[in-house]
Every structure is written in structure tokens, then in C-alpha cells.
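Down below are the structures I want you to see.
No value in this document is a laboratory result; all are computed from the given coordinates. Please read these numbers as outputs of a predicted model, since none were measured by experiment. Cβ atoms are built from the backbone, for glycine too; each structure is taken alone.
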Structure I
Amino acid sequence: MGKLKAGIGSAVITPPVGIEMGAWVLRQGLAQSVHDDHYARALVLDDGAVPLAVVSIDVANLSTERANHVRELAAAQTGIPAANILLNCSHTHTTPHAGWSGWRDISTLSAGHRAYLEALDHLIAGAIIEAWHARRDAAIGAASTEVRGVTINRRDPALPADPQLGVVRVDDAAGEPLACLVNFACHGTTVGAHYLAWTADFAGYLARFIEDALPGCAGMFLQGAEGDIHPWDWYFGNPNPRWGDTYEAAERLGLALAGPALSLMGQIKTDAEAEIRLAHNTIMLPPRPIPWTAEQAEAYLAQIEANTPPYKGATIPDRCPGCQSAQRFPASYRLVGARHEAKFARNYPKDGIAAELTVARINDIVLAANPGELFNELGSQIKRNSPVANTFVLSITNGSIAYIPTREAAEAVLNMPLEEFTDPVKHRRHYGATITTEIGPAGGEMVVAETLRLIDQVCQPRRKRSKE
């Protein structure tokens, strides 16, 4: 145990107007304006022996290569080992292309977009460096509650949607809030493909509500196991969602989370004595089996391309809500799926898919990080089986390997022919287990088991060094 020091840093990472916008199939227009800024917010914790950086980033995801570059840049100017830096993506869907290569080859982006991505690495690293130099005496504590009725399992409303909202409070020496970290699982899709303006989505509203209520406090959203979780009642195929995917819906969700978070902040007791422990491992996850050959996938793609012109609309037509877009425009989604399956079959990762797992424990707080979009049932298994009550799962962290489904979800699609596998209408309820994952049925269980092993490792008593 040592005296805790903490520092915060931030950088505006809003993309430039005029470049491509990512995440939505049915939005091909270039950004025309900025609705609200994107940020990278960094917290550095240091117990005198082990430093740790936690960063909340308003992007959908970061590729593993990009995340590693950021960590190397920050490590070179601080005392923080690159492995001790957690880069968590908020997963806003109004974001530049910066992540999983299954959808877009970075080399095909405009020069302005590529230039932005090069600058992005340095901006995020700069927030960490600023936080490192701002370290001062601090105290830390955590608590959690449940927020129900604001999310849903988008594959099937009858399936679970993890309601846990976790809060980590960091105070300065005077007891004033320095940082408020909010962990919750929900896709950043409350703002849909109707707009050509950059926004941090509900996570941005949440951070601003906290920072307005607690001046001088950094509001940081940490994305949880959101792989199958949507906002509100927006399950796939819902013909009558309560409201559209708009800025107003994002603000409403941000406020619905900020209220309980601020209430918890007032209840959390913080401790100036702290011990930080970390455990890491990179495991190889089995790839999703495919019953078709690369040649069959290529032939299928050629057939689809011959009959389906790529969608050219600047935004989604008719203000169609995201929960119905695949049902309304199946041809465009089938084309994207066929392209991914042909690419996946051509470059099949027979040696497995690397997943870097990191567990950080600070006193009675555990942050369990993984690079995928973990299905919420898997995140709940980690939290349920952890010996530490304040265990918070951070998905889409230190890279992006797309969806990590449950075994049940993954096995349900194993025997589908390619035509059905890529059908966005028949099998939307299987989303996250078909064209948007490359992980096989055992992958989710492996992530859970190894994460729990790492948690046990950081919870073991330290061995005393023997005297020579």
C-alpha cells in the first residue's frame, strides 16, 4: 500500500469536417458539421510502485495496431509501461473509421481521413502525458447500482440486458472530485445515420452532465459488455420504437445515467491509501468455422455485386430507425455481409485471433479489460464470479476484434448456408454471431475463464521476498 496520486488530462479529438463517417452502412456522406466535440479523457493512478492509465475515448473502436502505437507514444514520455495503459472506446457510431479491419481498409480512406488518424494517436497519447504530469495526492473509491428500462437485448428482448452501472470516484487531497468514471453497457447508437454531424452520442452527454454538476471533475464513460445491448427499446425489427435515434434520445440516455452516477458519487467513501496490481495475458481465440470455401464465398459475392449496386445515399433514407434498417434495406446489408465473408474466407485466421486481456485492481476495485464487443451475458459471468464486488468489465479496450458472442449464439448459426448466413432479415436476431464476428463458439468462454484467472492472480497475497 502507498499514498495514491492521480492526474487527469484531456484532448479534443473531434474529426475534421469533410471526411468519411463510419459505422453505418446506410450513410455514405462526408461530415458537414460538428454537433458536439469528441474527447479523449485520461486518468493516471500511481501508488508509488505501479502506475496505471485509464482512457475514455469517443470513437467506435481502435485497431490493435493503432492502440499499441498510442500506448508506445505515451510510455515513451511517462513512467507508465505500455501494458498498464487501458484505452477504452465509447463506441459512438458517429465516428471516423479507426478500428476493426473487417469492414474497411484504411488505405481506401481519403488523405484527410488518414491524416486525422495519424494525429489521433498523438492526441490520445498527449492526454495520458498531461495526466501523468498532473499527478497529485488523491483518494479513490467505488460503488454500483442498477439502471433498468434504458437498454434492451437487441437480438431478443427476452434475453438479459445487464443493468449494472458502476462508478469509480477519485478525489483530490481536499476531498473534491477529480474524476468520475462511469461503467455501463450500451451501444453508442442513440444518434442514428440521419445526420452528417460529429457527435459523441450519449456518452458525450453523460460526461458533460457530470462535468457541469461537478466543476473540475473529469466525466469519463467506460464502455461495458455491450455486444448485444441497444439503447431504449430498440431491439432489431421493432416496428414501433418509442422515439427515433436522435440527439434528443442521446441526451435523454445521458441524463438517465448521469443522475444515478452523481447520486453514487455522493455516497462513495474514498481512501488515500492504495495498492495497484495488474495482470495481463494475450490468448488466441479460435476462429469461427465456415462451411464454405473461399472460392464459394467469392462466387457468391460476385453474384450479389452483379445484382446489388452499393448504397450511395448521403444518409439513411426516410429517417428509418437503426433497429429497422436491415429489414427496410436488406440488399445493402447483404452486400456488406457477402464482402466480409469473402474477405474472411480468403484470409482465414487458422492460427487464431489474438485477444489481449488486462485486469487492474486498485484496492477493492477491479477493471477487467478485453478488446472485443463482449456479449453482456459474458460480462455478467465475469462480474458474478469475481471475488471483488466492484468488478467492472471494459470491452473494446486496447484494440478491436469485433464481436465475442456466447457459445449458444455462435453455435446457433454454424450450419447455415452462406445465403442464409448473410440474410439480414431472417437472421438479424443472430447479429453479433454471423458476419460481424470472426470468433468461434468457445471464444467467449475462453475470455471469461482467462479474465477470472487474471482476477484471481491480482487478488492473491503478495509473496514476501526472501532475504539472501
Structure II
Amino acid sequence: MKRVAAIARLTLQEGLRMRIVLVFLIVLVFLVLRLPFALRGDETLSGRLQTFLAYSLAALNVFMSLATVFLSCATLTRDVAERSIHLVVTKPVSRFEILLGKWLGVNLLNLLMVTLSGLVIYGFAVFIKTRPVQFERDRLKLNDTVWTARIAARPRAPDFAKLAREWVDEQIREGRTFVGGVDAAVAQRAKELEESWRRVPPLGQRTYRFEGLPPPSGADSVYQVRFKAESVPYGVNERLYIGWALIDPQTNVVLALRETDEQAGTRHQFLVRAGAVRDGAAVIGVYNPPGNRDRSIYFEGQDALEILYRVGSFEGNFVKTLLLILFRLAFLSALGLFFGTFVSFPVACFCVLVIFVMCLGMPWWLEAIGANLQRPDPRIDPYGVLGPYVRRVLVPLLKITLPDFIAYDGTGKLIEGTYVPLGLMARGAAHTLIYGTALLLLPGWLVFRARELAQTVV
């Protein structure tokens, strides 16, 4: 381990001396120091903080990724090109130890820079958080929707399959037959029941029950109701009026009423007092007022109506977001060293940057090959009649070989004040940190061991 530590220390010193790495770091520092004073967001305290976190963490991601790519690709290829690697391989140091030491050195530099940048970003976030506000409710909104870590609870849906089966059985007893078969009729009826449950007709009302909520932490604690309602029939830029009622789940007494007037098809939220939670349950009533005329309110998707409640701290979320960034950098550094074992510096950089872009665009690549098609039509399928067979091989291959950097990113959750789950951390570490290390230390080591670094002269 002493030899590995020595190589890691030399690699760290090399990274600090590289001009291109220093350029990226200087630009990153300038941006982080400038952003708190240049970005105003929506002129609210929470909007300003969210905008700052979004841009500063994006800058940290981009510039540290580029610095990692250039350093990891250069550290081995430059030693080979300048033949300084000959001084190392003649010593009792295995090529496995060389690769491991260089990978650790690159990631020690990453850890140092991400930690320092994270401290600066957190310091400015606290600075923004403590700025004076025009309205005190803006500070309350910041504390309850940004400076927190929350989990979303969704309304408990009825057992649509059971209800559909009972309805079909009743129809059969009355002598009705179903052309497509009983199972198809049950599936169709379950779909209709779910759509009806999600739809609030004109002048109609519906209640949604939430369970598993934690007890209020105090008299002033609040929950956030977040919703995305569609207008049926849909119109462009339609405004949708919704009446809301907070109902006591035990007595069915209405505790609070409010109305929202928001654009349909976009996500909105409002805060409610947590005192309405009884034994971990809450009930929300939705009323479709006359202002919507003949339009229905439709909550489409599993996350169209949610109650968010606190389970952790902003600081914990922030640390986990930085760890996810480090996992990504560890994967990129492993890739850079892997390609550096058998190609030159420019080629290695090109290969890693191509993979980096593909990992950033994984959702779009999967959509481009039709991975999201439920019932592929050969006329619109990108692969025609062979589409289902091609995707059967291509989709798992892409998902396994290329980590989805969009999925393994905690920035969006941090900004929204939602909890970064440990499951996401585990998946991100397995698919970036562990996978990248295995790629480097197994095939990378085999290639590097077989490579002849100097021509033998007899």
C-alpha cells in the first residue's frame, strides 16, 4: 500500500500543476463566487436560493467532470509519451498498483476540490437564506420547501382490479358476454375506474386519503400539497380553478378551505398546517368550481397529487448530492485511465467525452430507440418490424454499460427540498463508483499488463 500511496501522492501533485486543470478550477471558483450576487431568481428568497444552487452545482458538475477527464487521460498517457513510466516500471511496482495509485490520486484531488467547493456553496446558501425579506411568509416558504428534506406521500388508491373483477362477475351473472374475454374486460374496467377516480367532473367533488404520514413535529409545522392538474378537454394556457378542503380523517369535519387559480398542466404547490393529520392519515377534498365551465379536473400520473413532509435536513441532502457528484467523477477518472492504457491522450479524451455525453443524455437515447413505446407500430418504430427484437438487446445493453447521470443526480431533489434516498445513493455508487473501478482494475489492468512500454534492444 505504500507504493500505491506514493503514486497517488505524485498524481495529486501532478494534477495541481496541470495548467488545464487549474484553468477549470479558476473558472469554477469565479463562477461560484459571482453567482450569489448575479442571480436573482423570481426575486423571492426561496427562488434566489434555488437558482443559486441549481447553477452553482451545475457548474461544479461540468467543470470538475472536464478537469477529471483531462487529468485522468493525461496522467498515464503523458508518462508513456515522455517515457517517465520507465522509471516506475523498473522498480518493484506492479502495473496494477500503478493504475490503482493514479486512480486514487485523481480522486483525492476530486475529493479535495468538491469538498472546498461544497463548503463555499453551502456558505453562500446560508448567506442567501439569512438575507432580509419583504414578506415573512417568503422565509417560511424557504424553510419548509427548500431548506429541508421531504418525502412525498400519494393518495391511497382503491383496489381497481378487485372492483373491476366484481363488476365483470356481476355482468356475467346478468347474462352479459365479453367478446375480448373476461381478463380483457377486467383490465378495461380497472382502467376506467382509475380514470374516474383521478377525474373531478364539472361541479363535482372527490376526496383523496393519504396514509403513513408522520405526526406533526410542532404546532407551527406545515406540510406541502403539490399537484399537477390537467384540464379536460385541454386548452392551451388554460387556467384551472380548484377548490381544496382539508378534512379531519376521523370526524370528516372540514378544517380549512382554499382555492387555487393556476395554469393547467404545470406543477404547483401550497402549504397547509400539519395539525389536520390524525394517526398518520390526512384527507384532502377537491371541488371543481363553476369557473371551469364544462371542464373536468384530471390528476394524471402517480405524482400528480402529493403531500410532502419532512424526514431530514438540508445539510444531509447537500452532502449526499456532493457524494453523487464524486461517484460520477470516480467513474470518469476510471474511464480516462482505462483508455489511457492503450491509446494516446487526444483519443482517450475524445472517447471519455463521448461516453460522458451519452451518460448525460441516457433518457433521450432510450427514447430515440423507442424504449418507451408501449405498443410499437412498425410505421413509427425507428427500427421498423425489427424494433421489438432490437430493443430486447439494445435497451438492457445501454442501461448496464452506460450509467444514467440524470437519474444518479441529487441536485433536482436538493433544490425542491425532497429527500435524496439511500437507495439512489446505493444504485449510483454501484453503477458509477464500483462499476468504473471494476472496469479499470480488470480489463484495464489486463490491457496495461500486456502492453509493451519500451522496445527491447538486443
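Quick one: distance in nm of label points 7 Å out along Cα→Cβ at positions 290 and 314 came out at 4.5 when computed from one of I, II, so which one is it? Show your work: numbers first, answer last.
Numbers: I: 3.6; II: 4.5.
Of the options listed, only II reproduces it.
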- At a computed -9500 (helix-only ellipticity at 222 nm (-39500 (n - 2.57) for each DSSP H run of 4 or more, over all residues; to 500)), which of I, II: I
- Task: For mean count of other Cβ atoms within 10 Å over residues 146-153, the calculated result is 19.5, so let me know which of I, II that is.
- Result: II
- 6.8 is what came out when distance in nm of label points 7 Å out along Cα→Cβ at positions 2 and 234 was calculated for one structure; which of I, II is it? II
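Out of I, II, which one gives 1.07 for Rg/Rh (Cα atoms, Kirkwood Rh) as computed from the coordinates?
Values: I: 0.96; II: 1.07.
Label of the source structure: II.
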- Suppose you compute FRET efficiency 1/(1 + (r/R0)^6) of positions 10 and 122 (r between Cβ atoms, R0 = 35 Å, to 0.05) for every structure in I, II: which one lands on 1.00? I
- Query: Where does the value 3.3 come from, among I, II, when distance in nm of label points 7 Å out along Cα→Cβ at positions 354 and 410 is the thing being computed?
  - Reply: II
- Of the structures labelled I, II, which one yields 0.65 when FRET efficiency 1/(1 + (r/R0)^6) of positions 194 and 210 (r between Cβ atoms, R0 = 30 Å, to 0.05) is computed from its coordinates? I
- If you work out distance in nm of label points 7 Å out along Cα→Cβ at positions 338 and 362 for I, II, which one comes out largest? I
